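Derivation of every value follows stated rules applied to the coordinates shown; laboratory data play no part. Every value quoted in this text rests on a predicted model; they were computed, and no experiment measured them. Cβ atoms are built from the backbone, for glycine too; each structure is taken alone.
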Structure I
């Protein structure tokens with residue numbers, strides 16, 4: 001839900017979409033696709049999606065276990081990810097005809113895809129890429145021979161479209177860092193279809209056995225020269241929890257410090273205990289994603305669903321902190337910009 005859409009209008013528009021879908025929209029859309037006349041349903045579908053939020057994008061595609069997939073996506077716009085996920089959560093269960101997604105899905109045969117653009121036929125099997133692993137993300141350069149003949153903006157759109165087609169939007173937004181689209185092929189380029197294996201191997205190294213994000217320790221220096229110690233989940237990106245669009249910053253002074261200003265053993269035990277209670281207070285409505293300690297103060301970074309009372313529950317638990325006056329600040333931050341410095 002963008003800032004200009006009221007909660008009531010947002011909920012009403014999502015409900016209206018799915019009522020239309022249940023009352024004949026699914027049947028009519030299937031019929032239009034089967035008749036190879038999707039345009040006859042496109043305007044009405046676009047109007048219903050725009051009523052939820054004008055920034056959302058939609059597309060129809062082949063399904064994996066279903067005949068078709070309907071995708072309504074934020075298209076990389078963080079403030080809209082929670083809206084797209086809310087739309088998806090209201091969807092009916094998939095059936096043999098229709099499946100649903102809020103992120104663009106990878107194509108079953110990406111190398112077989114061909115795009116018509118400006119009179120050119122752009123074959124996806126001609127895309128190549130170079131990948132450079134960073135600490136928590138992979139930087140990618142994507143190239144196609146057509147890039148030498150088109151504007152940079154068009155090349156950028158094609159590069160991201162190719163990545164979404166090969167990897168799917170979730171993988172692109174989660175694990176890729178800087179994406180570039182050079183006019184000349186990189187010296188270490190390989191066919192783009194092989195990038196999936198590179199990213200999968202990289203991502204598997206940052207997951208626990210049950211699929212949860214792992215955590216990484218980060219050290220730095222504060223403005224006064226004293227050390228800062230931080231821990232953060234990897235990946236530290238909102239797309240991993242798209243409904244959690246509200247930052248809850250909990251500042252906790254601690255009584256026992258090491259000579260470096262980091263928590264001493266007794267305070268560290270109390271901090272861990274409070275974090276457990278905060279996690280329980282969040283429940284399914286939020287998550288602790290990072291914390292940092294510096295000069296006798298720990299700052300906890302939590303994200304939660306703005307439509308839930310999670311922030312109030314967190315503030316109530318934090319108020320019980322006994323080693324100093326806790327402070328809780330709530331900020332709308334759908335792009336997780338307040339933890340960008342900890343993203344590695």
Structure II
């Protein structure tokens with residue numbers, strides 16, 4: 001099978017011919033139809049984060065495909081099922097986090113495309129319990145970005161506790177941001193999209209944003225204050241200064257939801273204590289979403305409540321696609337089709 005492989009953190013991905021993997025006990029073999037390119041895949045390939053994957057490995061945690069074989073003991077999945085292979089590839093299932101519905105905090109978790117091989121390949125094996133069925137009405141093309149960009153921002157909107165009519169600012173309108181603003185609108189928020197790219201801001205308006213701010217030409221802080229300030233700021237950018245700007249734009253009682261993960265070299269975010277205390281600001285970390293969250297994301301999409309914007313590429317173009325994402329040339333998501 002063809003696979004895009006990280007052989008070293010300073011090397012481009014290599015297209016290799018590998019054996020088709022064999023599913024072990026509790027696993028399924030999935031023939032990949034589509035796989036989205038997430039910024040996390042780029043961080044993985046470059047070894048940007050403190051906990052690094054071990055090369056060689058196959059990235060990709062937005063894989064969608066058809067089950068072609070079942071490992072020993074798998075009875076709750078069937079050959080022919082279409083499933084998604086999300087970031088949470090495995091969790092222990094018995095710790096307090098798993099039992100309380102926060103499996104994404106499990107300390108024994110394995111992550112697709114990071115600690116286990118992912119979807120940048122024609123086939124992948126996955127834990128049968130942690131793949132998520134893709135319902136009729138959701139195409140493989142749309143399902144791929146929803147598997148991470150969708151479920152991550154859906155969860156961020158959930159943990160923010162956004163109430164109807166609250167003012168929400170989305171910092172970073174790309175693969176994640178174009179879906180975040182749609183989920184915020186679904187729960188009744190007034191949404192301001194913040195980015196430095198006019199084309200992405202135009203896309204945000206088409207998707208229902210109430211206001212847009214180009215942070216390259218306008219200071220988002222005063223601009224948001226002129227709109228009444230933000231009750232919630234969801235930050236999807238990977239630059240610490242953007243988190244600080246978003247914090248400063250919050251109203252009293254506001255919530256800063258941190259989603260983007262800057263490279264280790266970017267340094268920490270400065271968090272001023274006095275405004276945090278005196279204004280009653282909450283700072284919330286939001287990490288992807290659970291299997292149930294992804295099921296809900298797929299259901300919303302099947303009902304026509306969300307729209308995915310993405311470009312298609314072939315796996316052979318993986319390095320060019322990464323360059324396009326880093327240069328901001330991708331309109332929203334890039335999806336590899338097999």
**Asked** For which of the structures I, II does the calculation of log10 I(q)/I(0) by the Debye sum over Cα atoms at q = 0.19, 0.23, 0.24 Å⁻¹, for residues 159-238 alone return -0.93, -1.12, -1.18?
**Response** I
**Prompt:** 33, 28, 17 is what came out when Cα extents along the principal axes in Å, for residues 135-198 alone was calculated for one structure; which of I, II is it?
**Reply:** II
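In terms of distance in nm of label points 7 Å out along Cα→Cβ at positions 103 and 295, which of structures I, II is highest?
Details: I: 3.9; II: 0.9.
Greatest value across I, II: structure I.
Taking 4.9 as the value of distance in nm of label points 7 Å out along Cα→Cβ at positions 63 and 271 derived from one of the structures shown (I, II), identify that structure.
Numbers: I: 4.9; II: 3.5.
So the calculation was done on I.
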**Message:** So if we calculate mean count of other Cβ atoms within 10 Å over residues 175-182 for every structure here (I, II), which label has the highest result?
**Reply:** II
**Request:** Assuming 19.9 is mean count of other Cβ atoms within 10 Å over residues 183-190 as calculated from a single structure, say which of I, II it is.
**Result:** II
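Thinking of I, II, which structure, once helix-only ellipticity at 222 nm (-39500 (n - 2.57) for each DSSP H run of 4 or more, over all residues; to 500) is computed, gives back -7000?
Details: I: -10000; II: -7000.
Working through the options, I get structure II.
A value of 0.80 was computed for FRET efficiency 1/(1 + (r/R0)^6) of positions 151 and 255 (r between Cβ atoms, R0 = 25 Å, to 0.05); which of I, II is the source structure? Display every interim value, and only then the final one.
Details: I: 0.00; II: 0.80.
Structure of origin is II.
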**Asked** Taking distance in nm of label points 7 Å out along Cα→Cβ at positions 31 and 207 from the coordinates of each of I, II, which one would give 4.1?
**Response** I
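Starting from the value 19: which structure in I, II was relative contact order in percent (Cα under 8 Å, 6 or more apart) calculated from?
Comparing all candidates, it corresponds to II.
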**Request:** Have a look at I, II and say which one yields 167 for volume of the Cα convex hull per residue in Å³, as calculated.
**Result:** I
